[in-house]
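There are structures below to look over.
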Structure I
Amino acid sequence: MTQANSVLEKTPLFEVHKRLGARLIEFGGWLMPVQYSGIIEEHKAVRNAAGLFDLSHMGEIEVSGRQAVEFLQYVTTNDVSNLKEGQAHYTFMLYPDGGIVDDLIVYRQKDRYLLVVNASNAQKDMLWLQETQTIKGSDIRVRDRSWATALISIQGPKALEILKPHVDVNLDEIAYYHFAEGNVGDVPGIIARTGYTGEDGFELFVPRKVAEKVWNLVMDAGKDHGLVPVGLGARDTLRLEAKMALYGNDIDGGTNPLEAGLGWAVKFDKPLDFCGKRSLLPIKKSGPKRKLVGFEVKDRGIARHGYPVAKDGQMVGKVTSGAPSPTLGKNIGLAYVPTDSSAIGTELEVIIRDKSFKIEIVKTPFYTRPGKAKKAPVAKETGEAKETGAKEK
């Protein structure tokens with residue numbers, strides 16, 4: 001291993017990835033598998049059977065105390081008071097100017113809340129929460145649980161069939177964006193019906209020290225069902241097809257949820273104000289000046305992050321995410337463009353290595369799975385385009 005790699009963090013499954021022959025890369029300060037057998041093969045396995053992901057680089061932060069709800073109402077945009085025990089929702093933490101600190105999932109447990117944040121933002125988020133805690137009250141406890149927790153995700157149409165015999169909870173009774181506490185084999189943990197691929201699936205929060213045991217159990221259970229290990233490469237193409245935002249590409253401190261098309265996770269009428277609300281209200285009233293749209297490249301070029309988008313030869317926006325779609329057989333992407341150029345069917349150009357390629361704005365998500373997991377009874381804000389929940393990213 002190079003000296004540069006020696007300073008990178010490793011998940012508890014690092015040795016497993018090496019044994020499986022994964023190609024390892026730096027990602028958000030971590031040494032992570034980008035692919036095993038190949039991005040296209042892994043992508044198609046998730047769409048047609050199932051894939052297993054190591055997400056142990058993600059951050060887990062626990063919030064508890066008598067003022068926990070009041071605190072989370074202020075520091076996040078969705079309405080925490082609507083969450084019932086065993087339920088989760090997608091939300092944002094915002095800066096006062098409306099820019100996005102991070103997107104995250106909040107899970108309501110019996111006497112506490114679990115926040116799952118992006119790996120590259122985990123330290124920043126923890127500091128942000130601690131700073132805000134000093135403003136909002138003393139009866140709040142914020143604890144970083146990342147180093148005690150491993151996160152393993154099984155995604156795909158066969159995920160339930162593979163996992164079901166090996167847990168002591170009824171997976172059929174776990175609605176989308178809900179979770180249960182139970183055992184995977186003999187390992188206690190949280191089993192959540194969330195994901196970041198556009199497919200049905202489950203995320204398993206287990207103690208870090210037994211992560212390899214759980215990984216091996218699930219891999220063995222799925223060996224006759226087409227289950228394969230999946231790296232970050234296919235995870236990116238899967239989430240792009242489902243139009244799930246990636247922090248650092250599609251959203252960041254310089255963007256807001258309204259222009260990103262994620263305003264459904266911002267509850268302006270909830271009982272308590274949230275940080276960033278005053279800055280978002282004028283945008284809500286007048287409408288965002290730009291929008292995040294999906295597009296197809298009509299020519300043979302592949303649009304990548306940062307490529308300029310033009311209209312009649314004038315630069316009007318930029319690509320935030322782009323890749324070939326293994327499912328659709330097309331080159332697709334996301335870009336911020338002016339609102340008056342954001343209608344479906346609008347033709348623009350993307351500049352790739354000083355050459356202009358035609359693109360057409362299309363309806364998103366690009367891919368919607370046939371059939372859906374049982375939805376949470378109160379989750380009117382979900383729907384396929386809103387499965388942005390599962391983090392990172």
Structure II
Amino acid sequence: MSNILLRLKPNEERRLRAGHLWVYSNEIDTERTALKTLPAGALCRIVDSRGNPLGTAYFNPHALLCARLLTGQGDAVIDAGWFARRLRAAAALRERLYAAPYYRLVHGEADGLPGLVIDRYGEVFVVQIGTAGMENLKAPLLDALQAEFKPLGIVLRNDSAAREAESLPLYVEDIGSVPEHVSIEEAGVRFDIAMHGGQKTGWFYDQRDNRDRLGRYARDARVLDVFSYVGGWALRAHAFGARQVSCIDSSAPALEAAAHNARLNGASLELLQGQALEVLKQLAAEDRRFELVIVDPPALIKRKKDHEEGLSLYARLNRAALNLLSPGGFLVSCSCSYHLEPAELQRVLLRESRASGRRLQILEQGGQGPDHPVHPAIPETRYLKAFFCAASQE
């Protein structure tokens with residue numbers, strides 16, 4: 001149990017009592033808490049202005065979001081046993097949802113482990129720590145992970161730019177025996193995933209349910225996968241009976257990985273390297289047309305101040321995609337930017353379809369899969385949006 005006390009100002013405990021896990025620095029009673037003198041990442045007990053316990057958290061006095069609640073128990077001991085209980089609960093949920101051990105095991109706050117992401121690839125686990133508090137708890141976390149799952153290997157992919165906001169170093173570290181690639185299967189389609197050189201934690205499990213929806217749109221279609229990465233959407237479309245599949249990505253290694261995954265599945269992909277907008281414009285100049293275009297970019301709005309610039313980029317990408325659609329074609333438009341509301345993306349699609357002379361129908365909407373659960377008090381944990389649209393000529 002921590003001896004450090006973090007006292008809130010009057011009435012600032014209401015969000016925590018309602019189930020939220022975050023405390024901001026302007027909610028702390030700094031006259032009764034020597035906030036700036038406390039070490040970053042240390043555990044603390046949070047109390048309200050009257051001294052009533054609210055729980056155990058870790059904190060970083062140098063961050064605006066300065067404390068994240070680990071448990072509502074003020075006398076909790078955060079050790080390997082505590083982590084083991086959280087990991088067992090997270091695993092039990094995923095084992096109920098998925099037949100094979102390929103999923104996001106821990107999704108931060110939604111699994112009661114703020115600042116932590118763990119993706120499971122069978123016997124290999126990829127761990128991403130984003131906060132000073134979780135970094136300080138790395139030893140008991142890893143002890144619990146090894147005791148519970150006895151993994152072949154663990155990759156610490158602590159190279160995310162988000163760590164810089166917490167003044168944390170960037171590094172990648174292997175524990176145990178970590179292969180260069182692991183093989184996963186999604187609905188009968190095989191993918192080899194790089195454990196060190198890939199984006200984020202290597203694979204985007206969050207889009208699995210949305211990729212499952214492709215069948216009715218991809219059959220006998222010419223398909224264009226924009227921001228294709230290692231071919232997730234593209235090869236699922238091929239398996240659903242697409243007659244031709246093209247991939248756009250700026251990364252040569254990603255396209256090489258897509259080509260490798262295509263060979264694993266007896267598929268052939270057209271690989272187009274370059275910036276998405278430039279390649280889309282070139283395809284339009286060549287009068288190319290597709291029955292299905294998938295636009296799944298990385299987060300284009302990472303901070304509130306990037307909103308207008310990012311919104312403009314979403315608009316240009318979707319306009320360019322619409323211009324490549326054959327009459328009666330389909331557009332799958334995605335965003336993983338929390339700062340872009342679903343209604344905003346819908347307005348972008350409406351405006352750009354009108355500008356392109358198309359009549360747009362939204363057929364389905366998707367979000368992140370259930371291995372990326374949403375914390376009901378923290379809207380930031382709901383981030384992924386996918387619109388499945390039909391576009392016909394006016």
Structure III
Amino acid sequence: MTVVRPPRVAVIVVAAGSGVRLGASEPKAFVGIDAHSMLWHALQGVFASHPTHVIVVAPAGREGQALADALDVAPAARELVSVVAGGQTRQESVAAGLRALWADDEFVLVHDAARAFTPPDVFQRVVAALIEGRPAVLPVVPVVDTLKNVAAQNVVGETDRAALAAAQTPQGFRRDILEAAYRVAESDFTDDAALVRAAGHEVSTVPGAGESFKVTTPVDLERARGLKRPAAPSAMPPVPRVGIGTDVHAFGGDDDLWLAGVHWPGERGLHGHSDGDAVGHAIVDAVLAAAGLGDIGTHFGTSAPEYAGAHADAFLTRTRELVEEAGYRIVNVSVQVQARRPRMAGRREETERVLTAALGAPVSVSATTTDGLGFTGVGDGVFAIAVASVLPVG
């Protein structure tokens with residue numbers, strides 16, 4: 001089974017605006033909401049959404065202050081953050097951010113620092129839609145006011161608000177689509193979704209959030225100052241923990257062979273307290289080690305008679321429960337079998353399905369021989385080594 005790698009998501013935070021309508025004496029993104037700037041608050045939501053690259057586009061001369069805000073929010077994120085100078089228009093600033101993308105950035109989210117309180121789940125909805133295959137994604141909220149057409153201070157008609165929505169950020173795009181749209185843009189657009197639509201691409205929507213209003217006027221700033229964002233438990237993505245497990249069993253069991261969670265009729269069994277499944281036992285040791293929960297003997301030793309003769313599914317299911325009770329989730333496991341027999345190639349996919357189902361996380365299986373060397377080479381037994389990764393939850 002192939003383990004799917006999470007996509008690389010870059011977030012361009014546009015913070016280069018002057019904020020003329022705000023009437024501030026400094027660039028809008030650096031106006032204080034409380035003890036921190038608007039940019040600092042916007043970055044709280046950005047980092048809580050776990051991006052793989054953050055590009056802050058700041059006014060020329062303010063790059064150092066922008067970096068300081070980013071590292072204050074996420075002190076361990078220095079390697080994830082790029083800061084570049086913006087241009088005279090928003091479009092020029094986003095273009096500067098695009099030039100700072102890394103080669104392996106796949107999706108690009110463009111977010112306005114003026115939307116200082118956008119919740120992380122809006123970022124997550126946008127990314128999820130991109131992963132589903134949508135080329136461009138726009139978070140929106142319904143228009144709630146009655147809309148009038150006005151000319152010379154007189155109402156001349158009404159507009160049906162049912163077909164309207166207010167656009168927000170982050171706006172998400174496949175990287176190639178956004179870069180291509182910028183290359184052919186012939187005029188300025190009010191947002192990136194409009195630019196991409198003008199280039200001929202479909203833009204779909206996901207729900208935005210009321211908290212994601214844009215600070216534009218002094219009234220908006222006062223509203224922002226009245227909000228309180230809960231402190232993020234951790235601005236950085238949780239760090240995965242890795243464990244290694246090995247197991248060895250000799251042939252000589254009383255029954256047919258059970259290995260990698262499946263029955264091998266006609267093959268000699270392995271000797272052990274349970275069914276001697278070296279693959280399943282190596283996985284258990286690796287997962288327990290990653291979560292800091294000891295080893296297989298701690299939980300499934302001879303003092304646990306209920307596991308005498310048990311097969312891998314029983315061990316792996318209970319291991320998953322132990323890990324989850326300790327506050328972790330299993331990300332994936334890779335295990336290699338070293339043995340002269342049985343021949344794993346024809347049943348490798350089957351073993352992966354069985355082990356994955358029992359563990360509740362992707363398990364990949366590979367097999368090799370030792371060219372006749374050692375006890376596995378002469379067919380005396382089976383050796384397995386597994387590597388597991390887990391992540392803290394909550």
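Between structures I, II, III, where is FRET efficiency 1/(1 + (r/R0)^6) of positions 32 and 336 (r between Cβ atoms, R0 = 35 Å, to 0.05) highest?
Details: I: 0.80; II: 0.30; III: 0.05.
Going through I, II, III one by one, FRET efficiency 1/(1 + (r/R0)^6) of positions 32 and 336 (r between Cβ atoms, R0 = 35 Å, to 0.05) is largest in I.
Of the structures labelled I, II, III, which one yields 19 when relative contact order in percent (Cα under 8 Å, 6 or more apart) is computed from its coordinates?
Values: I: 19; II: 11; III: 15.
The read-out comes from structure I.
Can you rank I, II, III by Kirkwood radius over Cα pairs in Å and just name the one with the largest value? Present the calculation step by step, with values, prior to reporting the outcome.
Numbers: I: 21.4; II: 22.5; III: 24.5.
Sorting by Kirkwood radius over Cα pairs in Å in descending order puts III first.
Every number here is computed from the coordinates shown, using simple stated rules; none is lab data. As the structure is a prediction and not an experimental result, all values here were calculated from the model. Cβ atoms are built from the backbone, for glycine too; each structure is taken alone.
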